[in-house]
Every structure is written in C-alpha cells, then in structure tokens.
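Right after this note come the structures.
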Structure P
Amino acid sequence: MRLAWTTDLHLNSVPTRAWEQWIQKISSLDTDGLVITGDISEGDDVVRQLQRIASESNLPVYFILGNHDFYESTFQATRQDVIHACRDSGQLHYLTDLAALQVSTGTYLLGEDGWADGTVGNYEESTIHLNDFERIGDFKAAGEFAWKQQLKHIGGASAKRLQTKLVELPPDARHVLVLTHAPPFREACWYEGKTTDDNWAPFFVAGQVGNTLMEFSRQRPECKVIVLCGHTHHAGVARMAANLLVYTGSAKHGQPDVEATISAASEALTVSRLDIAG
C-alpha cells in the first residue's frame, strides 16, 4: 500500500483554487489512500470537509483529529458527529475510534488524536495562552483553574487508548505506522529548525502519548514504529529509539499540501518527503 500524508489543512480558510490544486496533487501521486494528522477544519465544519475530501479524492481517508477540529464545539459532540459520518461512509476511517488496521503483511496502521497535556516543560511559569481555552466548550465550561488538570486528563485518556491498541497488535507485527496530532516528544516539536522550550512545551507536546510509545518500543524491540504528527506547522525528524522514529509535518495556512508518501510493504515501512513549501 502507498499512502499520501497531509497535515494541518485548516480547510475552513482555504480558497477554492488552493483546494483544487491540493486535490490534483493527491491524484497525481497515484496512491492507495490518504492519511491526515489532524486540524482538518473546525468543529462545526469538520464532517463536511471530510466528506468533501473523500468525494473529491475518491480514496480511503485515514485520519485523526487535532485541537482546531474541536473549535466551537466539544470533544464529545465532535467525535460523535465524526464517528457517525464514518459509519455512513466506506471511505472515512477515524483511527481514534478503531483498532489497528493491517495494511500489508506484518504492517499495521493505527492512530490516536493525542493532546498536548502540560506534562512536559513548565506549565506554571509559561506565558502561553491558547485559543483552545476560549474556543473549545469543555475548557470554557471548566474555567482557568481546571485547565491544567483537564489537559493532563485528555492526554492521559489518549495515551491509554493508544496503549490498548499497541498491546493488541498481533505477534506478526513488524512495522507500525502511528498517526497523532501533537508531537509526542519535545525532540519532535519543531519550529523554524529548533525544538521547543519549557515555555511552549506544555501546550505543544503530548507527553503521556510519548511515554506510551517509548514503553512499547522497549517491550517490542523487533517492531519498528514510525509516528506521523503535525500541530507545529514546521517539519522535522526525531529518532527516539532504534525502533522509534517521529516525523513532524509542515503546513501553511490557506495552502494545503502533501507532506510525504508512505510505502507500506511486508519488508519495510518508508516515508518519502516531497519537495514542498513550508
């Protein structure tokens, strides 16, 4: 199987011409499917955009959701809407709601939304204030004093779901492709060629998801794991263990693009980055 990877599309702010060019590029790559690592649109629009992608690309779409996908909504409402849309479509696959999918002999695809969870860096002294807190209903309802605990809870729930999927991988698993949104390690949280500091890390690194991935890599050294993530809009690669590699995707607002193609074969799982702007 050959897949195209794209991330941080923010399709609610993409002009028609840019959308058409993106779809044409996907078609020109002659892939078997499309993988998206979150921030597809916003909560009141994400289902429509997913259906539009499936219709125009005529490909299976494997995706997880990013923080922007919950804007002007709540976690439960957005996920319910997306899950229902997927059940009505043979093309849409919300990996957070699914167990690992076998894409070739010994090679599996799985995903989890993930969440920057305040466990990496210095939350108490950070000067960052996210739009998430104003535009996602769960945070607005809870109030500022509950935000840190909420971040940790959301990130922990993601890590637990991911752990279950990894533990359930069959013994023949030799290559695993994991989709998530926020970088799971500080070393994978890229911005302009550098990795994040203590000020930004609490809101850009999914620390508990990272811990789960590291634990799995130690428990299954024979299994090679490649993680695809986004969120920072800047590209980078981080080797976290001999069998754990993290690719962070780039993006520009208003200009969706294809970050890379992924070849999933029984003998190897490879990521080939394209020459794109951003």
Structure Q
Amino acid sequence: MPHIATDDGIRLYYEEAGTGYPIVFVHEFAGDHRSYEPQLRYFSRRYRCVAFNARGYPPSDVPDDFERYSQQRARDDIRAVLDGLNLPKAHVVGISMGGFATLHFGFAYPDRASALVVAGCGYGAEPDKRQQFRDETARTATKIAETGMSEVAKTYGAGPTRVQLQNKDPRGYAEFMAQLAEHSTLGSANTMRGVQGRRPSLWDLVEEMKRLDVPTLIATGDEDEPCLEPGLLMKRAIKSAALVVFPNTGHALNLEEPDLFNRTCGEFFHQVESGRWPRRDPRATTGSILGM
C-alpha cells in the first residue's frame, strides 16, 4: 500500500489516478479517500488525481493521542502529500473538514496551491454557534469512544444535511453509510476532539482571508444551513473567491450532485489555468445600492 510520511512520523495512505496537472482531494469527517471516487473517475482523464486518508483513517496511521490531531496538522498533512509526491504545486479540493484544511493550507502555503475548492465549509463557525458546536463535538467524541463508530454512524450519517443524499440516491447513500461505519473508532473520536472541536471560527480568520490571493471556489448546498452564512463570509472577505450554491442540496455535495460538482470545478480549473480567473473589482464593494 502506498503511504507518505509526515514530519511527525505519521504515514498517510493515498491513491492516485491519471496523468497531468495534479489535483489533491481532502476528505470530510464522514468520508475518506473513497468519497472522491466520482471525482477521480472524471478528472483523471485530464489530471493527475490524488486522494489521501487523513490521520486517524486507516490505512493511514491512527495516533493514540488526540493531541496529535489538530487543524494545523490537517493543514500540514496536505503539504506532506505534496512533498511526498514531489508536487511543487497543485489544485487542492476539500469538503467540510477537508474544506477547512484546504482554506488553512491556502493561508499558510499560498505558493503551493494554484487553486482552492473550499466546499461544505462552515460547521460551528458562526459566533453564536460556537459553544453549541463545542458541546456537540465533545458529546459526539465521547459517544464514538464508548459505543464505536459503527454504531454512531447510524445517526451521524442520517443528520439534517445528509437526508438529501438519501432521498436522491439511495444506493449512493447506502455506500456512504457502509463506508462511514468502517471508520476507526479511535481515529474518529480523536479527530472529533482534536480537529473538529478545536478549530478556530472562520470569523476569527477574516484578516487572513483578506490577504488570500489564490483563486478560490467556495461551494455549498442551499440546504446545508450551517455553511450558508460562512460561505457568504468567505466570499466577501477573499478577493479571489467566487461562491456557488447548489440547489436542493445538502452537505456531501460531491456525492449528492457529482455531475454538477465536477463540471463546476472543471470550469473553475479551466479559468485558472488560462489566466482568466478574476479578482473582485473594488467598485463592487463600495456599499452603494444603486451606484449613485
């Protein structure tokens, strides 16, 4: 099995397909590298596609101590993948937990990212939701540790932003749930405690967003309520960002609407690669309604 070593000695499992300019895919908490199969099948026709498992997700290593899991580690593990595969630069695509990591990667290593797709990003980020999110992540981590991920998957995978996938694609949803139930109990609990529960609010990162100049596509589903306001925040703060909202769509938008997701990302990559991706015109941010 192919693995890449991080600077703190963790081995990350990865798979790749295709040749060409690289795209690195970063998965969500409820997913793993398999969640990007619809994207690898599509983009590997023109790109070198790499999908890896975060630490805590076998066949990647599962550190025992939750202190070895953090937003900074998730960010730097993306860099480790690029370094391990000798990729000076890549398009980076992340969803949910992977979207947060992708955004932080853009902040810290803008010279290593040619384009960022930040999708389904925002859970627990709103200031008035912070304590609720901390409480829920703590309870979820405890429940995972006590009852096992296979048991928690039954409820976690059936939340208010997951039922859209179930309704649209029962076969795809069944596959998603089966894969979620296979996740490591220890790795999932530690990820919930170390990454999810401790990441900073997006509202605390506005100054970093204002400095970000990497072409950025923000994507969310219109029924993914926790990500709507954060999506607007990122769009307004990042001068190189566009926001796309998928209709009648929940959280796992790449699985729920794979064709729309692939075409949207493909058009974005094409504009970036042709040098046509814009920065927001300052005249669009004057605050005037009519322009008078």
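Read the figures in this text as sums done on the coordinates, not as results from a lab. Everything quoted here is computed from the prediction, not taken from an experiment. Cβ atoms are built from the backbone, for glycine too; each structure is taken alone.
I have -12500 for helix-only ellipticity at 222 nm (-39500 (n - 2.57) for each DSSP H run of 4 or more, over all residues; to 500), calculated from one of the structures P, Q. Which structure is it?
Details: P: -9500; Q: -12500.
It must be structure Q, since only it matches.
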Kirkwood radius over Cα pairs in Å - structure with the largest value, from P, Q: Q
Structures P, Q, by relative contact order in percent (Cα under 8 Å, 6 or more apart): label with the highest value: P
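Of the structures labelled P, Q, which one yields 23.4 when mean count of other Cβ atoms within 10 Å over residues 208-215 is computed from its coordinates? Kindly include the intermediate steps, with their values, before the conclusion.
Details: P: 23.4; Q: 17.6.
Going through each structure in turn, the value belongs to P.
For which of P, Q does Cα extents along the principal axes in Å, for residues 152-199 alone, calculated from the coordinates, equal 39, 27, 13? Intermediate results must be reported in sequence, preceding the final value.
Working: P: 39, 27, 13; Q: 33, 20, 13.
Answer by label: P.
Starting from the value 13.4: which structure in P, Q was mean count of other Cβ atoms within 10 Å over residues 192-199 calculated from?
Numbers: P: 13.4; Q: 22.1.
Checking each candidate, the match is P.
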